[in-house]
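The structures considered in this document are given below.
Throughout, read-outs are computed from the coordinates displayed, never taken from laboratory work. Given the structure is predicted, the values throughout are model-derived calculations rather than measurements. Cβ atoms are built from the backbone, for glycine too; each structure is taken alone.
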Structure P
Amino acid sequence: RYYQDDPARLAAALDEIRCQGCRFLVAGRGDATGAFVQLSDLPLPPAHRDLFTAIPEAVFRLPHSSTQLRAQSSRAPHLR
């Protein structure tokens with residue numbers, strides 16, 4: 001989608017990210033079926049796998065959706 005399905009363009013972008021000294025921290029999330037999808041479930045280009053580090057599910061996962069959290073926040077009284 002961002003690279004017009006061109007693996008060479010994707011690789012060039014990831015190479016530039018590496019040259020800048022950046023990395024990705026990847027947290028999992030629930031998909032439309034309720035399954036938890038994490039880094040190990042994603043197809044990563046082998047030459048760039050080292051750029052990605054998983055945040056473990058036990059450290060990151062909350063049993064609430066972001067939609068639920070926003071709804072709760074909008075109903076909570078706000079301090080001034």
Structure Q
Amino acid sequence: MILFVSALAIVMIASSHSADKKVYEISKLNNEVKEMRSAFVDGRSKLQRLKMESTVLAKMKEKGLATSTTPAKKIKVKSQNN
């Protein structure tokens with residue numbers, strides 16, 4: 001009887017340790033998800049700033065490029081019917 005109760009206690013302790021490990025792993029993964037989400041949001045906001053027209057114009061000016069003063073021309077291609 002005492003042996004059976006001791007075996008049950010050992011199983012219960014092992015189960016408790018296993019549950020604690022799983023809780024720790026879940027907590028670690030949740031923190032990793034939060035960090036990745038934060039990095040994603042930072043990257044997305046940086047990309048949005050880089051795509052702004054004023055930023056693009058400033059980068060163009062640094063490289064010596066300027067915006068076109070003449071409007072774009074439409075090119076029409078006539079199809080050849082045989």
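Quick check on the output: 3.8 is distance in nm of label points 7 Å out along Cα→Cβ at positions 36 and 60, derived from one of P, Q. Which one produced it? All intermediate terms of the calculation are to be shown ahead of the outcome.
Numbers: P: 1.1; Q: 3.8.
Answer by label: Q.
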The value -9500 for helix-only ellipticity at 222 nm (-39500 (n - 2.57) for each DSSP H run of 4 or more, over all residues; to 500), derived from one of P, Q, belongs to structure P
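Name the one structure among P, Q that distance in nm of label points 7 Å out along Cα→Cβ at positions 4 and 68 of 4.3 was derived from. Can you show the working numbers first?
Working: P: 4.3; Q: 9.0.
Structure P accounts for this read-out.
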For distance in nm of label points 7 Å out along Cα→Cβ at positions 12 and 28, structure among P, Q ranking highest is P
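If semi-axes √(5λ) of the Cα gyration tensor in Å is calculated from each of P, Q, which structure is the one that comes out at 32, 16, 14?
Numbers: P: 32, 16, 14; Q: 69, 22, 7.
Answer for the origin of the read-out: P.
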